[in-house]
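In the part that follows, the structures are each spelled out as structure tokens.
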Structure 1
Amino acid sequence: MKILTVLTYYRPHTSGLTIYAERLTRAFARRGHEVTVLTSRFDPDSPLEERRDGVRILRAPVLTRFNKGVIMPTIGLLATREVLGHDVILLHLPQFDAAGISLRGRLLKKPTVVAYHSDLLLPPGLFNRFVNFVVDRANRLTAQLTHRITAYTDDFAQSSPYLLSYAHKCVTLTPPVKLDPPDPAEVDAFRKRHNPEARRVIGMATRFASEKGIEILLKAFREIAGHYPETKILFAGQYEGVWGEEDYIARLLPEIRRLETEGRWEFLGVLDLDEMPAFYSNLDLLVVPSLNSTETFGFVQIEAMMNGVPVVASELPGVRVPIGMTGMGEIVPKGDPGALAGAICRIFEDPGAYTGGGLDLRAEFSPDRAAEKYERLFAEIRRELE
């Protein structure tokens, strides 16, 4: 089968969406499919076309950027050519260009599926409200034209106004999460580099963005430090040059710099996937204090749990599912520093209460299992179109 995957950002960009797409496309390729990724050339140093891990990557040049969105003048021409040359189409939303591509799939009777990852909620402002409106209209047009829409969890699907509007097309597919077991030598080397004092460690793995609730962790940390003064925060993810987040970073940075001087905060930058097992294995717990529906699951929760690390996460649709599945952590009201601090302290006091119920997470979230479910979905649509 020839599979065309379309999304705005792919590697070398790092986000939950790009990691999901990468894991899935690699799984498709391993299973013998011809896979093309059509994406933006957001980094002008990236090649227009290349092949990685058996996947062909085609990048459309970017004329200009509006916040997180990009304008690609040649995307229509490329999309037409690629849709004609492929059997099925997988679109990742949010994505402004998806409506035109789903129209091509409908007209050419190519099974077309949308993977809906999250809502798009830009910061306040007249222009951003306009962008939100335009993207929402485009997403709804995409939903009308596509054959199926996938969501990570029933929990999120039943709370999302967008997905509820197209419930007859919505299918829940467990997302692909893959992480190699930790290497003991790498775990020890990581500890020596980043925590030689053997402090308690709170981890956060995400972009430095306003919707991620980093200020909630900072406020909670003031209380945590009163009970556990030796605690340290390790932040893995992009924290410099995050588009649209300059003011937010500038507001929080003075307090973070103070914690850095005290040895209680460390930025690790973007870690490679093969570095993440050592990161998780050096944590006492992971926090996901997200604030809105731009977070709909949090793959990092499953990755941490695969390494035996408990999680404290916000009570948001979808985000609360991993802890509900495993019992490996606590769910707290979003935006509540006191509740976050209390949950973290309870885990510190009794970590043995959060070891989980024996669910095989590596099997449950296997990328090959996710790819197989998509294959069945494409076959179902093809039968309907015949």
Structure 2
Amino acid sequence: MKNKILFLFVMSVFLVSCSSDDNTIVDPVLNDPDIVERLQAIIDEKVGTDTDKLVGVSVSIRVDGEERWQLTGGLSKLNVPTTSNMRFGIASITKTVVAATTLKLEEEGLLSLEDPISDYLTLNSPNVDESATIFQLLSHWTGINGYFTTDLWDVVEGNLDTPLTPLEVSQYILEPTNAPGITHEYSNSNYLLLGMIIEEVTGQTVGEVMRERFWTPLQLNNTYFGANENIQGTIATPWRDGDGNGTLEDISDEYRAAYHSVFYCAADVFTTASDLSMWAKHLYGGNALTEVSRQKMMTSYFDYGHPIFLGYGLGVRKNVYAGRTMWGHTGGMRGYGSHMFYDPISKVSIAVLNNQSRSEDGPALRQELIDELLAEVFNEL
């Protein structure tokens, strides 16, 4: 039975737990100690027991790869405060890893971004134009529609312990919105198909390829691809307002094989805030990819004309936070919401992880949280 948040937590205990010094890293030589209090105050103001607050938050902020601040707030579940070693679903930030994996395979000569889907897959689906290229999949220029349909979720929820294959999931892709190359339209199906291509090219699971190319050499030891791997360590409890009545529910009992199989390459990496902020540094300011690949990734191929969301590259968003242009991604999936961004000028990377979805104020609060935290950090630097 789903356990509903009753919002009867004892506030005094909650505030003590979310401000614990045990989850804060600070070097007094490098930082003004007062900034820790200011950063924690920003988090504490956003978390709470009311429905217009965030349940739990884990944050990691690095400067040139060095973790300067690691902070947490709120709860994983009743009487269990959020801790920095908890793994969260990073949702669509997974696309940064899938894009990097695809570019890595191009570096190895196993594929080209100009190759069409038909070179690798035979889907026999009227809703997938197999002339679309890998580049168009990465940049969301295919016109291929999404696959998270009601019919799919009926199947998933009818048997949570039985995973669907990527090919089975692809049969739920809706009718196309456009022909390939017409315009940029974000679609999870593009990354579902990229995952299938990765497996076809390598003869390995996506999880094996990610671990071999990235997690092991980069020593990101708390990061897992849930569709193919058992997630080790403590997982932050996911909360969701599934019926839209304004009350969040603990959905951790639903996170079984079927969930992971449908999130797949659209959304199924789980990690800690610390690993995620380090991934941003490796990806956008390190040696996870060659400079040629990184430039391909960090080129905006569609400009949105939005004050915050400026453009989209290859599995990466170009956003403005605290007046700085940053690269990364946001994410939202059942039970989790996330932000991960990197500023090439200051070399600041940040990961903000939250354990809730479908709450009315969640997306806006996460947006405010990262913006306010970065304003303090940039002011400090």
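Going by Kirkwood radius over Cα pairs in Å, which of structures 1, 2 comes out largest? Please report the intermediate quantities before stating the final value.
Working: 1: 21.7; 2: 21.0.
Between 1, 2, the highest calculated value is found for 1.
Of structures 1, 2, the largest value of mean count of other Cβ atoms within 10 Å over residues 84-91 belongs to 2.
-12500 is what came out when helix-only ellipticity at 222 nm (-39500 (n - 2.57) for each DSSP H run of 4 or more, over all residues; to 500) was calculated for one structure; which of 1, 2 is it?
It was calculated from structure 1.
Taking mean count of other Cβ atoms within 10 Å over residues 188-195 as the criterion, the highest value among 1, 2 goes to 2.
In terms of mean count of other Cβ atoms within 10 Å over residues 36-43, the structure with the greatest value among 1, 2 is 1.
Which of 1, 2 yields 2.2 for distance in nm of label points 7 Å out along Cα→Cβ at positions 220 and 348, as computed? Only structure 2 yields this read-out. A value of 23 was computed for relative contact order in percent (Cα under 8 Å, 6 or more apart); which of 1, 2 is the source structure? Only structure 2 yields this read-out.
Laboratory data are not the source of any read-out in this text; all were calculated from the coordinates shown. None of the values given here were measured: they were computed from a predicted structure. Cβ atoms are built from the backbone, for glycine too; each structure is taken alone.
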